[in-house]
1. Thinking only about distance in nm of label points 7 Å out along Cα→Cβ at positions 77 and 173, which of I, II has the largest value?
2. If helix-only ellipticity at 222 nm (-39500 (n - 2.57) for each DSSP H run of 4 or more, over all residues; to 500) is calculated from each of I, II, which structure is the one that comes out at -18500?
3. For which of I, II does Cα Rg over 2.2 N^0.38 Å, calculated from the coordinates, equal 1.28?
4. Quick check on the output: 15.2 is mean count of other Cβ atoms within 10 Å over residues 61-68, derived from one of I, II. Which one produced it?
Structure I
Amino acid sequence: MNHAVDLVVPYRKRRKDPILNRVHSTLLNTIVTRVIGIKIHDIGCNAKLFRREVLEGMDLYGNMYRYFPALAAQKGFKVKEVECDQVEKARKTRFYNLRLYLDRVIEILNLFFSTNFSKKPLRFFSFVGSSFMAIGIIALLYIGIQKVIFEIPIGARPLLLISMISFVGGAQIASFGLLGEIISFVHGRSHKEYTIEKIV
C-alpha cells in the first residue's frame, strides 16, 4: 500500500450487474456523498484494504461499517479509490424487502447526525424543537384571536389540541438537545474528530 494512503477502496466502475442493482448503488452513494460531504463512488463494495491505525481510530457500531470509507475520510484519513472489474456472479438481480430500505434510511439519518451534530446536538434539537414551538404558538394565537374578537368557541376544536401538543413537544425536543449537549461535553472530550498525521 502506498504510504501516502490510509485506506484503499475498490471502485466497480465497469459494472456487470443488472440496472436495478446499479440504481440502488448509485442512489446510496449519492445520498451518502450529500450527507457527509465527501465523494465516494462505491460505498457498497465490501472489499477494503486499510492500515491498522485507521481501524484503531474509528468508532464503529451496528451496521455503520458500510460507511467505513466515508467516515474515515471525514475523520482525516487519506482514502483512495481503485477502479476494478466486477465479478461474474454479481449478474443476479437483487430484490430487497421494505424492512431493508427502512434500515438504510435509519442508517443514513444516523450517519447525518453523527457526522454533523455529534459534538453539538443542541444546535440540531433546538432548531427542530423551536420550529414545532413556533407552529404551536402561531396556532394558539390564531385560535385565541378567533375566541377574543369573533367569539368563536375553541374548546372542542382539534386545532387547540394540535397546537398544545406541538408547543409542548417542541419544548421537549429542545430539552433533549440540552441533555445531549451536557453528555457530549462530559464524555465527548476524549473522542477526537480528527487525526494527527505527524508531529514535527
Structure II
Amino acid sequence: MYAISDVSGPLKPELGRGERLLWSGQPRQGIVLRASELFMTPFALLWGGFAIFWEWQVLQAPNTPVFFALWGLPFVLIGLYLIFGRFLVDARQRAKTYYGVTNERILIISGLFHRKVKSLSLRNLSDLSLSEGSNGEGAISFGSGAPFSSMFAGSAWPGMEAYMGPRFDLIPNARSVYETIRGAQRVAA
C-alpha cells in the first residue's frame, strides 16, 4: 500500500478544514493487459488490418481520386489507435489519476486534458463492492455502472468512463483499502 505522503500532493488542495487523508494511491502504472483484451484485440486487428489494406490498395491503384485516398485515412487512424494507441492513452490516464479516502469522503482526481475531481460522501455511499485478484490487486466500485460496462474497463475507449461509475481501479492491497473505507463509513455514520 502507498504511504499517504507518496501521492497525496494532488489531493491536498481538495481537503477541507479538519478533513484527514486516511489513504491515498494511484492505479498500477504502465501498459496493462486486461480481460477486455479478449474482445478488443481481435476487433482492433480486424479493423486496423482491413483499413490499412484498403488504404494501401487505393494508393496503389492508378488514377485514384483524391477523395478515396483521403476517405480511408480516418479509418486507418482509428485502427492504429485501437491496435496500440489505446494502451498509451490508458497508461497516461492512470498516470494522472489519484485516489484518496478521507474521514469524510472518497476522492478521485483524474483527467487527461482537464483536471476532474469526483467526491463521494462516505455517509451517502450505499453500494460498495470489492473485486480482487490473487495478488491482492483489485478494484473498488462505488455504486453500479451500466450493464456490461466492466467488459470495457480500461479499454481507453473514449467516453467509456462515464458508464463505468466511480471506482478505484488496479490498486494494490485492495482489501485493505476496502476495509479502510468501511471503517471510515462506520465512524462517519
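Derivation of every value follows stated rules applied to the coordinates shown; laboratory data play no part. In this text the structure is predicted, and so the values were computed from the model without any measurement. Cβ atoms are built from the backbone, for glycine too; each structure is taken alone.
1. Max of distance in nm of label points 7 Å out along Cα→Cβ at positions 77 and 173: II.
2. Going label by label, the one that fits is I.
3. Answer for the origin of the read-out: II.
4. I
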